[in-house]
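Please find the structures below.
Please treat every number below as a calculation from the coordinates, not as lab data. Source: prediction; values computed, not measured. Cβ atoms are built from the backbone, for glycine too; each structure is taken alone.
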Structure P
Amino acid sequence: LDNKDAFINGFIYTLEVSILALLIATIFGTIGGVMAISRFKIIRAYTRIYVELFQNVPLVIQIFFLFYALPILGIRLD
């Protein structure tokens, strides 16, 4: 294959991004889990609203928000 090096570099980059995403998701998931079983009702309620929001809003709407609505609010993802 002529593109062997590009394929290997892409594979390594994909692994790095996947491992980083796994670590970040694990940290946020653990924090969210601890908040969900908190003895404070307001923290439990906030966590439940956050989870319901992301579970019930389709992914395409979330992506649309990230790339079109955030720049209107002055938040750039460049």
Structure Q
Amino acid sequence: MLHDVLWKTNSDLVQSCLAHPFVQTLGEGTLKTDLFRDYIAQDAFFLRAFAKVYEMARARSSDQEIITWFSELTGGVQE
């Protein structure tokens, strides 16, 4: 599967990300509150932007299968 290929091909990057102090302290529950708050705000901004783009793509499509797919993607982002 594509997922497996991507993980194997990029295993060095994956390990580097997992070892990052931000990820480590987040996982340990010791991340400073202000950093966590900024992380959540940035993530919310990112998700709103993705939902907006998905909605724009859905509105421009005439293919019902694609419309449904983008609707599902939007729903997943909004959960």
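Here distance in nm of label points 7 Å out along Cα→Cβ at positions 2 and 26 is compared for structures P, Q. The highest value is that of P.
So helix-only ellipticity at 222 nm (-39500 (n - 2.57) for each DSSP H run of 4 or more, over all residues; to 500), computed for just one structure, reads -24000; which one of P, Q is that? All intermediate terms of the calculation are to be shown ahead of the outcome.
Values: P: -24000; Q: -27500.
Structure P accounts for this read-out.
Each of structures P, Q was scored by distance in nm of label points 7 Å out along Cα→Cβ at positions 18 and 50; the highest score is held by P. Computing distance in nm of label points 7 Å out along Cα→Cβ at positions 10 and 42 across structures P, Q gives 5.0 for structure P.
If semi-axes √(5λ) of the Cα gyration tensor in Å computes to 34, 20, 11, which of P, Q did it come from?
Values: P: 34, 20, 11; Q: 31, 20, 9.
The structure behind it is P.
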